[in-house]
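Peer 1: Each structure below is given as structure tokens.
All of the numbers you see were taken from the coordinates with simple rules; none came from a lab. The model shown is predicted, which means the values in this text are computed figures rather than measured ones. Cβ atoms are built from the backbone, for glycine too; each structure is taken alone.
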Structure P
Amino acid sequence: MLVDEDVDLFDMNDVMWAMTTRYQGDVSTVFIPGVRCHPLDPSSSPAFSPSIRAEGIACKAIFDCTVPYALKAQFQRSAFMEVDVTRFIPGFKP
């Protein structure tokens, strides 16, 4: 998965945000067929799919969740307003 510098790759919420706001399945996916896979990957067997030609060889994918440079200004995160939770939940302690 490819993300821009404003996305924390180690934060699943950030990664999912990037995928839902910057990824289009038909244009942002790169398939790499015929790649040697990890030997413990059970899906890299011809028994899994007829499209797999040999044991340990399969197709990998790259998900491009980056923004085209010319469009960077249009892809700014929305800022959330501060909320006084006690208005809705009396006695709430953060």
Structure Q
Amino acid sequence: MKCENLEEVRENIDRIDRDIVKLIAERSKYVVQAANFKKGVEDVQAHQRVERVINKVRDLANDNDVNPDILENIYREMISSFINFELSEYEKLRQNEEV
């Protein structure tokens, strides 16, 4: 894990970024599926679920020696973006049901 130079550090960060993007892409596929099971906008927004996820992420951050505030900020932004995405998917599904 110890790098010998800045180039090596950047190569590792780039590799990790590729992995993160793949995982976020996988997560987005589940978000689309979740929209199928939601009964209303409140279910999509799922405020209690968001807080449970944030608490879990903070615990994971502590377990992995990462600043929990950083991960909370990242996750809140990501979850907000996914909620907006899921709302648009939810609306599409509802419109298709009406046709």
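Peer 1: Distance in nm of label points 7 Å out along Cα→Cβ at positions 53 and 69 was computed and gave 3.6; which structure, P, Q, did it come from?
Peer 2: Working: P: 3.6; Q: 2.3.
Matching structure: P.
Peer 1: Given a computed value of -3500 for helix-only ellipticity at 222 nm (-39500 (n - 2.57) for each DSSP H run of 4 or more, over all residues; to 500), which structure among P, Q does it belong to?
Peer 2: Details: P: -3500; Q: -29000.
Computing helix-only ellipticity at 222 nm (-39500 (n - 2.57) for each DSSP H run of 4 or more, over all residues; to 500) on every structure in P, Q gives -3500 only for P.
Peer 1: A value of 5.0 was computed for distance in nm of label points 7 Å out along Cα→Cβ at positions 5 and 37; which of P, Q is the source structure?
Peer 2: Label of the source structure: Q.
Peer 1: Out of P, Q, which one gives 48 for percent of Cα pairs over 21 Å apart as computed from the coordinates?
Peer 2: Computing percent of Cα pairs over 21 Å apart on every structure in P, Q gives 48 only for Q.
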